[in-house]
Structure I
Amino acid sequence: MNFAASKFRRAVFLLSFIGVILLVGSACTGGETLNSNLENEGGSQYEDRYVEGVLGNWGRLNPLFVDANPVDSDISRLVFAGLVRIASDGSVVSDMAYMPDVDEAKTSYTFTLKKDLKWHDGTPVTSRDVFFTIKQITGPDFRGSEQTNLFWRNLEIEVPDERTIIFKLKAPFSPFLARFATVGILPEHLLRGLSGEDLFNAPFNAFPIGSGPYRINKVTSSSVHFLAWEDYHFGEPAMEKFEIRFYKDLSTALLDIEAKSIQSLYLRDFLSLEDYEKVVRLKDSALYDVQRSGALVFSLNLEKIGYFDDYRVRKAFSLVLDRARIAETVFFGRFNPSASFVVPDSWAYVSDEDVVASEIGVTSSYQQNLKLANELLSDAGWREHPTTGIRINDQNEEFNFVIRTDHDPAHSKLALEIAKHLELLGVRTSVATTPFSVLLRDFLLPGNYDAALIVIDPGADPDPYFFLHSSQTLFSGFNVSNFTSLSVDKLVERGRGYLETDIRFDVYRQLQELWRKEIPSIVLGYPMDTYIRPVGSPELDRRIVFSSADRFFDIHLWPQ
């Protein structure tokens, strides 16, 4: 679809790569406390509530402004609800609305709200609230996500009655539900008449009213206190009181875990060896690894370095990388090794064992195979120099290039590990790191790099258009390897044009087979977040977090 302009694709990639940016608003200064007019909570002792710690702080508690701050996203997920939501395998399920009726042209989606929906102040939720929310997103002075604004501006919206809302797309677009229809809905009766600028700076963002499982009872600079919403549409949460407590650093948070001041702690960031050892030494706590949806990818610039265009070279590089070793040495096990661009456990994922063997007899591109990797490089015309051992070609040119990445400590460490693996093939590399903004502006977008270690995250929908379609090369998008294939383009377009899961699964099965044969880029695997919870806690029913807030998918079922 043409509405998915290059800025939209650039923004999706940017958000997946930037990481945590703390936008602490003016309402979150000093020791200020905002108290609700709802029932008084009556104390703040550990024993009468479940307390979870997070690193960072809140900024704007509004679902339209949470993209840059995962803490805001966590809190908004507790307070707000959308039309639909994302299950643990990435499939779309109902939330405040039933699953939509879609017309034969696959461009008109009719949503019906469930009965008796209520805001936390008791006001009924209606389709006018949905209409109001989307109009805020499409406004000319909207201060939220650019790609969300670009998408919704290309839709027509109809509200025939209080419970019905119809969205009309210009063309079929299967990622619509997973990527956009999950947005949290705002209460029109509390925000009516505000401009985009007004909404961005509204007091509402410091003490919001939503329709999700929990209502806010108290907000301070150090924590947010919640009470179960008795009229929640999936049933009143079993856990009456919940608190999210904010920490500036890991050491302080771990001390509070040990002192039992908090029960759980969610860790998104890369852990150093020292910090990892502190975490595993915790007593009375269980560690859960929660897989992210963003893949770490080693991209080779086929446009700039001619010999990368030989698939035997790309295959050799993929085969020399010991992904299991990388998982242990770089991430201390908090990493799921994989060669697939579709996140494992997604409804669209096909394992290595289920993929048809390639033409060179490789049944799995996950396992290291140093012997075959060396044979492939030799077949491609690269021989070892008798003195240096470095690979050279017929023109006596050394196999030598630069790997670029950003300053993220995990990325820097991983890039150095990749360089060590490539030395086993006689390939000489160096690693250069820059701030992400510089990497994006000066190297990735203009294609001014040999190879790059990046994050690719399509979000809850597996559609790979922005990093695989040939229209997205160079300045147009994030096909940073500049790989082009007519057959791949046709499959990507087909996957976006059908809504049927069985058809889309077959498309992504074929794309994963082609990926593992052609290797447009080299997928290394998927980092994991660490969730520290009390020993004996119920198993977390979450295979993938497309957003860290996904851990709260079934919080209404958590025991008291």
Structure II
Amino acid sequence: MSKTIKKIISSFLILIVFVGMIPVHAETKGDLVDPINSIGDDTTSGGIKLTKTVSTVDKEKGIYNVKFDISSKDSVKSNSVTNPLYAVVVFDTSGSMCESFKHECGDKWQNATEGAINFSKELLEKVEGSKVALVTFDNKATVARSFDTKELKYSDFNEPDGGTNMAKGLQEAFNLLSNIKEDNAKKFVILMSDGEPQVYTNIFTDYIARKEASDAATNIKNNNIELFAVGYDTTESNEEFLKTLVTSPDAKYYSSGKIDDISTKFNNIVSHISKFPAGVNVTVKDIIGDNFNYVDKSATDGVIVDNNTVTYKIDKLSEEEDITFNFNIQVKDNIKTGWHDTNNNASISYTDSLGENKNLELEKSSKVYWKIPKYDYVINYYKDEISKDNLIDSIKGNDEYDKEITVDTTYKLPEGYYYKGEEIKFNIKEEGNVINVVYSIKDNLSYCVNYFYDGIIDINATECYYDQTYGKEITSFIDKPKEGYVFDNFEPIVVLDQEENIMNVYYKKVASGEIVPPKTGVDTSLDGVSFVSISSLILLGIYSVKKYINV
């Protein structure tokens, strides 16, 4: 044997062993395949990912949970027409911002103003068409510069002096932004301060100043304006107060800055506000599979279920927050055995940061393997009529719901009987699967009487009778004697289910010198179909007695 052939055989045997090692998955009721499906990418700028997960809640009852997760990556690009950006820097110019005397402030003031100026420069570079305004506050508030596409200048900041009327500064920022009427405009307030509001001379009026600042911040946030704060060289108490003002207390909305890193803190805010939601006006839609129903009251708040269409809407997507919602579905009653899609389509549609309409659709669906319940059925067979005594047999079985069963109408069919109805078919239901088949005795049979004279049949004398019932005993006939012949004998018959039923009647010739009895001329009717002479009846009686004695 050549080496090549040996290698082929060896490879073939290895393949057989390998195939034998592959596990065979037995399909069982409630099994899931492809439970997790996703589309999209949340790792690139402006990307959105939709993930659908189907999990088992109750395998026996066929209840499954459908969960959607939507994650995204904020975009660094935006259509400046559809997403104009406006930012107001609210800058603390109170006396505490100066380390020494007026006009002779040191690094604190210098670094603070540089931080704000760099903020405007970075933002204008990163977001084309964005606009920055400056509001300064001490005892009062001043719009130091209205919205402009140019960076801030040192001359915009005046000089530090006076108290800390933070409420006035925030209110002026709100007034500026309220005048912006452009749709989809992104609006921001960046507050920078080194302390708590402090306008008056006693503790009670300072409390009022803090409350007014807090109310002004709340008003800004309630109008969908994001509020950031940089606590610059603050005390712990001042820092805690500033945290209460911002949109969210996490690090993206509040920073604690020092003299040497104020620009970094400002630029961190730029990095955040220069990003745009990957999608706005987001709609997730799922069409529940044809063989499933929505489980009432199982959906997350906000989910709308209309027939088998599930809809969930989101104003905007942000990488800071993943969106999740879910609901339950259940296998419909008595669906066919096999694999069934949990949904027909699932998709997410949205407007991206460039103003373009997008739609992502899941290509695959989770599937559930389901076995339809089986129900018992009985087919009873009777002859003549439905009664216990006439029961021939019963066939018992079970099969899947709605399965069509064709009844065998020849099962244990008794001889001489037939089924005279139409073909019987029925579909399995949850109950009442009892079918009765009644066989009827045949009544369309026939028989003929042949007449023989001295052993020779007279075909012209033959009589045939139709519409006869199976099993009927025929013991009479029409007497047809001829001149010179006398009745000899006959054999009674029973009508059977066969092609021919024949009764033979025999006459014999009168011997020479024998006297032939005269005809009586009287016939007797039996059953309306056969007639026999008196002499025939007498002979029949003699025949019956002989037969009885022989027995």
21 is what came out when relative contact order in percent (Cα under 8 Å, 6 or more apart) was calculated for one structure; which of I, II is it? I
Of structures I, II, which gives 0.95 when FRET efficiency 1/(1 + (r/R0)^6) of positions 373 and 509 (r between Cβ atoms, R0 = 41 Å, to 0.05) is computed from the coordinates? I
With mean projected area of the Cα convex hull in nm², for residues 261-476 alone derived from the coordinates and found to be 14.8, which of I, II does the value describe? I
Can you tell which of I, II yields 13.3 when distance in nm of label points 7 Å out along Cα→Cβ at positions 149 and 485 is derived from it? II
Structure with the greatest value (metric mean projected area of the Cα convex hull in nm², for residues 53-236 alone, set I, II): II
One of I, II was used to compute volume of the Cα convex hull per residue in Å³, and the answer was 148. Which one was it? I
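Bear in mind that the values in this text are calculations on the coordinates, not laboratory data. All figures in this text were calculated on a predicted structure; none of them were measured in a lab. Cβ atoms are built from the backbone, for glycine too; each structure is taken alone.
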